[in-house]
1. Assuming 15 is relative contact order in percent (Cα under 8 Å, 6 or more apart) as calculated from a single structure, say which of 1, 2 it is.
2. Given a value of 5.3 for distance in nm of label points 7 Å out along Cα→Cβ at positions 180 and 420, point me to the structure among 1, 2 it was derived from.
3. Check the numbers for percent of Cα pairs over 34 Å apart, for residues 36-315 alone across 1, 2 and tell me which is largest.
4. Out of 1, 2, which one gives -16500 for helix-only ellipticity at 222 nm (-39500 (n - 2.57) for each DSSP H run of 4 or more, over all residues; to 500) as computed from the coordinates?
5. Just checking, which of 1, 2 has the largest value of distance in nm of label points 7 Å out along Cα→Cβ at positions 68 and 132?
6. Using the calculated result 4.2 for distance in nm of label points 7 Å out along Cα→Cβ at positions 28 and 444, pick out the matching structure from 1, 2.
Structure 1
Amino acid sequence: QIRELEKTIAVLPFENWNTEEEYAHMGDAIANEIITQLSKINEFHVFSYTSTSQFKGSDKPSIPEIGKELGANFIIEGAVERQKDDVSIHVQVIQSESDDHLWAEEFKGKWEDIFTIRVEMTMRIAEELKVVLSTEEIEQIDKKPTENIEAYNLYLLGKFCFSQYDDKKIMESIKYFNSAIDLDSNLALAYVGLAQSYQILVRHSYLPRDEGYVKAKRAVSKAIELNATLGEAYANLASIMAEFDWDFYGAGQEFQKAIKMNPNSSEIYSSYALYLLWMGRPNESINTIKRAIELDPLVPVTNGWLGAIYFYADRYDESIDHFNKMLALFSDFNNYPYAYLAYNYALKGLRQEAIYYADRALSYTDTSDILFCHLGWVYALSGEISKAKEILSKLQELNMRQTVDPFQFAVVYSGLGEHDKAFDWLLKAYEVRSGMMVSLNIYSNSFFKNISSDPRYIDLMKKVGFEVD
C-alpha cells in the first residue's frame with residue numbers, strides 16, 4: 001500500500017527540547033534540513049517549510065487534517081535536543097489519512113557528525129517509504145555542504161533568520177551568512193542566502209538599490225561558480241538580471257535552467273510567474289503560479305501572487321474572490337489582500353469599497369512598504385485627495401532619512417492626475433535603474449493607465465527593453 005501511494009510529504013516543525021537560547025533555532029533548522037535532503041529524491045514531492053511552519057505548537061490540527069489541507073500522504077514529525085557537543089533527533093513517519101505511525105527512530109551522535117546523521121535519516125525515510133534510490137540521488141544525499149561544522153551552524157542560523165521574512169531579521173541573516181563564509185569561503189548555500197537577502201531588502205527599500213543589487217549579483221554568481229547544480233541560485237540570478245540589468249532574454253534563459261534543475265520547486269515557479277507577468281504574458285503567468293501553489297499550497301505570498309496576477313490581467317472579479325478567500329485562510333497576512341481588494345475596487349469605479357479596503361490595508365502597512373504608495377494611488381483615484389497627499393508627504397519625509405524609490409512617487413502622482421510630475425519621477429526611476437521599472441508593462445493598464453498612452457511612457461518602455469508595437 002505504501003509503495004502505491006504518491007510520495008507527497010510534509011515535514012512538520014520539530015519540537016525543540018533545548019532550553020538554551022543559543023539552540024532555539026534547532027527544531028526549525030533540522031526540519032528544514034530534512035526537507036532539503038528529501039527534496040533531492042525525484043520520487044518525493046516535499047512541501048516547503050513555509051507551508052508546514054504554520055503547524056507549529058501544541059494546538060496544531062490532527063495529522064489527518066494536516067494531510068488533507070496540504071495534500072500530503074505522509075507526515076514527518078519529531079524532536080531535537082542538543083547538549084553542547086551531543087545531538088539527539090527523534091523522527092517518525094505517519095501515513096496521514098489513517099494516522100498510522102509507520103516508523104520511528106532516534107538518531108544520536110556528536111554535533112560534528114550531523115552530516116552523517118542527516119544522511120542516515122534520509123536513507124531510512126526513503127527505505128520506509130519503499131523508494132529505491134538511484135546512484136545520482138545517493139551521491140546528492142551524501143554530498144556535504146561544508147567540512148566546517150561551525151560554518152554550517154552559522155548558515156543554519158542565517159537561514160532561520162531569513163525564514164522570519166522580517167527586514168531586521170533578514171539583515172541579521174546577512175551577518176550569519178557572512179560569518180559562515182568567513183569560516184568556509186566555498187559554502188555555496190551561504191552565498192545563495194546572501195543573494196536572496198540582499199534582493200528582498202532592496203525590494204523593500206531597506207537597502208539602497210546600487211548597494212543591494214551589486215552585492216546580490218556578486219553573491220549569486222559566486223554560488224553558481226561553486227555549485228552549478230543549485231536551481232534556486234539560477235532562479236535568483238534570473239530575477240536579478242530582469243530587475244537590475246533589464247536583460248529579459250537572459251533572465252528567461254536562466255529561469256529555464258533553474259526549472260530544469262529543480263522541476264518541483266514552488267519558489268522557482270513563483271519567481272518565474274512574476275517574470276512572465278512582467279513580460280506581458282498573464283495567461284502563462286497564471287498557469288505557472290497555479291503550478292507553484294499546487295506544489296506548495298499554503299505559502300501566503302505565492303497565493304497572494306495569484307490574486308495579483310488576476311488583477312493585472314484585468315480579471316478583477318476573480319482577483320476579489322481570491323483575496324477574500326485568502327483573508328479567511330491566512331489570518332496573519334492581511335495588508336496584501338486588503339491592498340489588492342482596494343486596487344480592484346478602485347479600477348472598477350467602486351470608490352466606497354476601495355476606500356474601505358485602503359483604510360484597512362493602511363492600518364497594517366509601514367511607510368517603507370511598497371504597498372504604501374499604491375494606497376495613495378487608490379485614495380487619489382477614489383476622490384480622497386487629502387489622504388493621497390498625506391501619503392505623498394510621508395514618502396517625502398521618509399526620502400529625507402533613507403532612499404525611496406522614485407517610482408513610488410510616480411505612482412501617487414499618476415493617481416492624482418499630475419502627469420508631468422509622474423513622468424519627472426519615472427525619469428528619475430529610469431536614471432537610477434529602479435527595479436520597479438520592470439513593472440511598466442503591467443502598470444500600463446492599472447496604476448499608470450491614465451498616462452500609458454503618452455509618448456513619454458512608450459519611450460520609457462522601449463528604453464527599459466520592452467517590445468512596443
Structure 2
Amino acid sequence: MAESELPNDLNLWIEETADGRLIQATRRPGGARREAWYVDIEKKNGEVEELFLRLDRSLRSETGDPYSSLRETEVYLALQNTSVPVPAIHGVLKSPQAVLSDRIDGDTWFSQIQDPDEQLSVAQDFMHHLAALHRIDPHSLDIPALGSVPTARESALREIDAWENLYQAAQAGPHPLIEFSLRWARQNIPDYEGPVVLVQGDTGPGNFLYAEGKVTTIVDWELAHWSDPMDDIAWLSLRAVQEPFTHLPDRLREYEQLSGHPLDEKRIRFYQIMAELRIAIMGHQEMKHRSSDREVGNGLIFGALHERLLVECLAKSIDLKLDPPKPPLPLETDRSWLYDAALDQIRSVIVPKSEDPFVILRAKGIARILKHLRDADSMGQEFEAQEKADLETLIGEHFEDAAQGQSVLVDRMRDGSLPAQALIHFFYRKAMRRTELVRSASGALAERHYPALF
C-alpha cells in the first residue's frame with residue numbers, strides 16, 4: 001500500500017472510534033517522525049466531524065523507541081482539565097501507533113505571520129501558556145508512562161540513559177560527535193535542586209497553532225518528561241533558530257515573571273546541548289531505518305543545521321573560539337546543467353501546477369535533495385580530502401582514506417587519548433563542510449545561530 005493512503009484496518013478503527021463513516025482522509029505537510037492526517041467523519045445525523053490523526057508506521061520492536069503514541073496520549077489526557085490548551089483525544093491505537101483527536105483551527109508556521117503586532121501577540125500568549133504549564137504541580141498530573149517525579153539531576157540522568165540506549169539500539173555504526181556529547185552531558189549535569197516540572201520538550205514555534213493573535217492549541221508532546229524548567233527554555237531557543245520568535249530576551253523576561261522560575265543561563269546552555277543531542281540521535285536512527293516517505297529534503301538541511309549548532313554549543317561550554325574553514329570554490333561538472341534543469345522544471349512547472357499542499361511540500365523537498373547532490377558533485381571530492389587531512393592532523397597518523405581515519409578516531413575517543421578542544425575543532429570543520437553541501441538548499445538557515453538569551 002502507498003503511504004499516501006491509510007490502511008483499511010486503520011480506516012475501520014477510525015470509524016469505530018469516531019462512531020461514523022470516514023468520508024475523507026488527507027495527508028498534511030509536516031509531522032516530522034509521525035504522519036499528519038485530516039480525517040472527515042460523517043455522523044449518523046449527517047453532520048461532518050473534522051478530526052486529526054497522528055500516525056507512526058515504525059515498529060517499536062525495531063527502533064527501541066520509548067516515545068510512543070500511547071505515552072504521548074497520557075500527557076494529553078493529563079492536561080485536558082488544565083489551562084494548557086491541548087486537543088481532546090478520541091482514541092489511541094497501539095499498532096500501528098495512531099492517535100485520533102479534535103482538529104483545532106489555526107495556522108502552524110509562526111514565520112508566516114506578516115504583522116509585527118500579531119507576531120508579538122501570539123508569542124506573548126505562548127509564553128503565558130508555557131509559564132502556566134510550568135506552574136502546575138507535577139504530582140497533580142496522572143502520567144504513569146513518565147514514572148515518578150524525580151529530582152532534576154535524576155531526570156537528566158534518565159534522559160541521557162534513554163537516549164544513549166536509543167543510540168546503541170539504532171545499530172547504525174559509531175558516531176563520534178554523539179559519543180563525545182553523551183560523555184560531556186554525563187560530566188556536566190547542573191547542580192540544581194529546585195522544582196521539577198512537566199516539560200513539553202521540543203516546545204516553541206512550529207509546535208503550536210495560532211489564530212487571531214492567540215495560541216489555539218499546543219501539539220507534539222512526544223518528548224514530554226519531568227525536568228528542570230530550563231529544559232523547555234532551551235528547546236524554545238532552539239526552535240527560535242528555525243523560526244525567529246520576536247525578541248527572545250523580552251519573551252524570556254515575561255516567562256520569568258509569569259512562571260516564578262528564575263532564568264539560569266548555565267542550565268539553559270546544558271539543556272541546549274541535550275536538545276541538540278536528541279536531534280543528532282534521531283538523525284542517526286534514520287540512517288538505519290531509512291524511509292523515502294519522510295521529509296528527506298528537510299532532513300538534509302535541518303540535520304546539517306543542528307550538527308553545527310551542537311558543536312557551537314559544545315564550544316561555548318568551554319569558551320572555545322571556532323574559526324570556520326574556507327570553503328572551496330564550486331566546480332562545474334558535466335552533470336551540473338542536469339541538476340539545474342531539474343530544479344528549473346520543479347520551480348517553473350511542477351510547483352505552480354500543483355494544488356495539493358503535501359505534493360508541493362514534497363516537490364520542494366526534492367528540490368533541496370537535488371541542490372545537495374549538485375553541490376556534492378561539485379565539492380565532495382575536495383571535502384573528502386579535507387576530512388582525511390583533518391583526521392591525520394588530529395590523530396597523528398597517515399590514513400588511506402577518511403573512512404579508515406574515522407574508525408581509528410572512534411578508538412582514540414573511547415580510550416580518552418584525544419583532548420576535548422582538538423575534537424571540537426575537528427567536529428566543527430566537519431559540520432561546516434556538511435553545511436556547505438546544503439547551503440544552497442538551506443537559505444537563511446545556513447547562517448543561523450542561537451539567539452541571545454538576555
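1. 2
2. 1
3. 1
4. For helix-only ellipticity at 222 nm (-39500 (n - 2.57) for each DSSP H run of 4 or more, over all residues; to 500), the value -16500 is produced by structure 2.
5. Across 1, 2, distance in nm of label points 7 Å out along Cα→Cβ at positions 68 and 132 peaks for 1.
6. Label of the source structure: 1.
A short reminder: the numbers here are calculations on the coordinates, not readings from a lab. Keep in mind that what you see is a predicted model, and the values were worked out from it rather than measured. Cβ atoms are built from the backbone, for glycine too; each structure is taken alone.
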